[in-house]
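Read through the structures below before going on.
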Structure I
Amino acid sequence: MPQSVTVRVPAKVNVQLAVGAARPDGFHDLANVFLAVGLYDEVTATPAGDLRITVSGADAALVPLDATNLAARAARALAARHGREPGVHLHIAKDIPVAGGMAGGSADAAAALVACDALWGTGASRAELLEICAELGSDVPFSLVGGAALGTGRGERLAELAVGGEFHWVFAAADGGLSTPAVYAEFDRLTPAAPVPEASPALLAALRTGDAAALAASVANDLQPAALSLRPSLADTLRTGEEAGALAALVSGSGPTTAFLAKDAAAATAIAATLNASGTCRTARVALSPAPGAGVVGQRGA
């Protein structure tokens, strides 16, 4: 049994987020095209007498340390399935924006599952881990899988997608977060008769061929009007990135992080510099996609 296991897990951007009307269970049917991007959290699991969460990083103070933390819930769920106590210290090194629409909490849950499975030697299959992921939240399965995938249902049913090249992104973090339930509630108010969500064939083809210009012409986020309604200042950030040369600008997921697709690495660097100097965001960073899903990057033996 190892003394510690460290798992790295990527952020995500939704290059298409098509949202249907609210279901009786309160969720929404989605056609959600996920793309994992090279901004990462790391979760380190070490043996402990009980379950404990610690967090480091720029937004550490915003992460809950109690039972509501998704990583803590993941550890408990895996332990319960294998008839053991969830005795583990999970340290989360945050680099994904918190409450930023990039699935940081979901990423930590997926990483915690992989780390605890390796630490405890539970030998869970990928199918079992994905099943637990789906129980924890709609974005958690993709954090385990990485790469690119189409999520249907409420986003938890995944079909992996081929990606034919690298895409260059800039992500601008806003001050403060946005509540995902609040954004969906605003979507329901603004869109009382949402159509059945469907993935865009043109967007899937652009991913498959690695064509950044074609992807830029196809990206879409049905939650963007709701996010802008709740946080109008995001429009200034989007406009600044577009004027700096972004091929496409959109709110990432439920926001408030904004995403900008660039034609190449040099363009991404220039867009980030413009955004950082503009005063319209807290910080802007470049990242490549696709990125691999949650995986062990460090382990200390017994």
Structure II
Amino acid sequence: MLTLGLLVEIFEYRYAGLVLTGWDVERVLSACPRGEALVENRSRTARVECNGDTICVDSVCFERPVERLEPGMLYWVWRGSLRPVEARDGGYLRLRAPGDGVTTTLEIDGVHMHRVEGVDPWTDTLSKVRAARVRRGDVVLDTCMGLGYTAIASVLRGARRVDTFEVDERVIWAAERNPHSRLLDAPNIHIFHGDVTEAVRRLPDEEYTVVIHDPPRFSRSTGDLYSLEFYQELYRVLRLGGRLFHYTGRPHGGRILQGIARRLQQAGFVRVRWVEEAQGFIAVKPR
């Protein structure tokens, strides 16, 4: 595993379940007093036991909610009650399921961190990993972890190692309460809590065969993630012939996309082209 000194903290992921959607809670209540129900966003079947106002799911117990819960919201058991997976300091963050059994997305100040219109978050992730052509034996740099789907999908496609960075501790907290992030505990996924725009400078030359760069949308506060200097660092850490996929989405107006493509070329990347399915650019470091 890489060690980056005091710049970043190596984070050990632990799933903090039980976590239920509002739909899950309805199924649990329907299974009372004894039965089985699909839980954790339909990802598994659990044993349900109810005694008065106490509900136990696989021996994890909580008080029966007084009111009907928001269906797509995620709730985790904390001190015997269901609490929404949300954070309000530094802006509003929450986990939300776009549909019953649909992979969860992260929402920050009303903006989804995955595409949810006409596509689910997992399919959105797979389109990016396919565009990067991740294959068996690859060593992958995932610049912005989020809920960790890119890292997980890369390992499932055979990546030997994934190094993933996340600067926002609230996002890491949410990932530990997301049923679909549980595979982040894989031994070949290394999570670094820190600013990738700073940490990348300490990564070794030509360390990675693939870089997947999926930053938050372009804004004044995220500009460093779209800068020529950062692209030059990504170029440096890629091996000869290595592949970069850079998700951009479709920002208003074409000038932002034109600027991104131009800076990638200035950084040294070749064969820079747009991938419509994944809504981003694929680029290659020449041999």
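When mean count of other Cβ atoms within 10 Å over residues 122-129 is computed for each of I, II, the one that comes out at 13.5 is I. Given 2.6 as the derived value for distance in nm of label points 7 Å out along Cα→Cβ at positions 106 and 170, which of the supplied structures I, II does it correspond to? It was calculated from structure I. Between structures I, II, the greatest calculated value of relative contact order in percent (Cα under 8 Å, 6 or more apart) is seen in I. Thinking of I, II, which structure, once P(r) over Cα pairs in 10 Å bins from 0, in percent is computed, gives back 7, 28, 32, 20, 10, 4, 0? Comparing all candidates, it corresponds to II. Structures I, II were shown, and mean count of other Cβ atoms within 10 Å over residues 90-97 at 18.4 was computed from II. When helix-only ellipticity at 222 nm (-39500 (n - 2.57) for each DSSP H run of 4 or more, over all residues; to 500) is computed for each of I, II, the one that comes out at -10000 is I.
The numbers here are math on the coordinates, done by the rules we state, and not lab data. These figures come from a predicted structure and were not determined experimentally. Cβ atoms are built from the backbone, for glycine too; each structure is taken alone.
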